[in-house]
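Visitor: In what follows, structures are represented as structure tokens.
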Structure I
Amino acid sequence: MPETLTGRDDEARAEQVYQLVLEGIVAGEFAQGTRLRERELSELYNVSRIPVREAIQRLEQDGFVETFPRRGAVVRQLTLTDVNELFDVRLCLETFAARAAAMRVAAGGSDGRLRDLVEEARQAIDDDRTDDVVRLSAAFHAEIVRVSGNRLLIESVKPLFGRMRWIFGLAHNRSNELQRDEHMELCNAIVGGKAELAYSLAYSHIELGREPVLAGLAETLEP
């Protein structure tokens, strides 16, 4: 992590601290239950406590951090209910995004980086770069939302994809090759402008991932 953050004001620094702490949570550097002390983070990133405090407040709003009396801010302890709720929300939002993205492409819009991300993930799987596979999978799903062109949806799902990376980094029990093939089919449906097919493929892809993830986390997370 950098010793000094760029940015000319506290708002910019708060955004950078937010991203760095979020990456630390997703990567396991800040484990569940870890206290996030303002003084230590301000020293780590060489900023005042004001942007650190703002970043922690935003992380709490987005569901990554909880604040307790006398303990302060701690990294949230995930539960199996959290995981189930994530998949439920994904079924609502990502299927809509897949259909909207295909309709937008059919109307002449750009398909963005979907094909590039599928290819990058394929290479990461071939090279056995598990962390990159998880990152690229989340990036692929986020790109579908971006291609949909719905600005409110794009802003709303940002914390959702951070949560996805966090959970999938803890449990990823499905075959990478199988997920790659599903991503390719979904990509082809969107690029081909096939809206209802894209919706169906997105739904099945998300739902098929639910049980393996829950099974992988059953022994480590509370209900």
Structure II
Amino acid sequence: MIELKTFVCNMLQENCYIVYDETGESVIIDCGAYFPEERQAIVTYIKENELRPVHLLATHGHLDHNFGNDTIYDNFGLPPQVCIEDKHLMASLKTQARKFYNMELSYEFPVVNHYLENDEIIKFGSHEIKVIKTPGHSKGSAVFYIVSENTLFSGDTLFYRSIGRTDFAEGSMFMIINSLRQLAQLPDCTRVLPGHGPETSIGEELAHNPYMGR
């Protein structure tokens, strides 16, 4: 059985997740921690609970989901992993800071050390995470699905009764709708933990989200 801790981070209220099980091995998903207190809270939680982080996963390459990658790398030696279609976004995080946030970041981001493939299995402790590519919010967007727990980390592909923006340069409404149709095939009871906002379920979204449908 997994344990889960959510940290709401940065000026866009992004959800960073720490997922772990009885072994103590853990996965960090979308470390958007920007402010010093957010960064310290994540590190403190990991150390106080004697967790051993083994993967730093990014659902996509937008800055609000990756602000804190340097903190994870500096403290635990983990570089980020993301789908290769967002390789250029991960390489342009400081440019994104200037363009979208009007800020100059003084720190460097760790380089991606592994590009995720569709249906790839990521292991931690006694659990497995399945990578499902879901382009639309960005070309390299993906969700992470723990099949044994019916738990889905949906990034900015699927929100509570909404979806991620598709009006960025590489966004596509056509692609995100196709991705949502794929997610609609998951069990209704699947717990959905999005990149922003409250958690939901596949059944809830099929019933109330106008973008969802089998």
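Visitor: Once relative contact order in percent (Cα under 8 Å, 6 or more apart) is calculated for every structure in I, II, which label goes with the largest value? Before the final figure, lay out each step's value.
Guide: Details: I: 25; II: 16.
Looking at the calculated values, the largest one is I.
Visitor: Out of I, II, which has the highest value for distance in nm of label points 7 Å out along Cα→Cβ at positions 142 and 158? Working shown, then result.
Guide: Details: I: 1.0; II: 1.8.
Once distance in nm of label points 7 Å out along Cα→Cβ at positions 142 and 158 is tallied for I, II, the winner is II.
Visitor: Something else now. Looking at structures I, II, which one was mean count of other Cβ atoms within 10 Å over residues 46-53 calculated from, given that it came out as 17.2?
Guide: On the way: I: 17.2; II: 14.2.
Answer by label: I.
Visitor: Okay, next question. Tell me which structure, out of I, II, gives -23000 once helix-only ellipticity at 222 nm (-39500 (n - 2.57) for each DSSP H run of 4 or more, over all residues; to 500) is calculated. Provide the component values of the computation, followed by the final result.
Guide: Working: I: -23000; II: -7000.
Structure of origin is I.
Visitor: Work out the source of -0.50, -0.93, -1.13 here, i.e. which of I, II gives that when log10 I(q)/I(0) by the Debye sum over Cα atoms at q = 0.10, 0.14, 0.16 Å⁻¹ is computed. Intermediate values should be presented prior to the final figure.
Guide: Values: I: -0.50, -0.93, -1.13; II: -0.39, -0.78, -1.04.
Going through each structure in turn, the value belongs to I.
Bear in mind that the values in this text are calculations on the coordinates, not laboratory data. In this text the structure is predicted, and so the values were computed from the model without any measurement. Cβ atoms are built from the backbone, for glycine too; each structure is taken alone.
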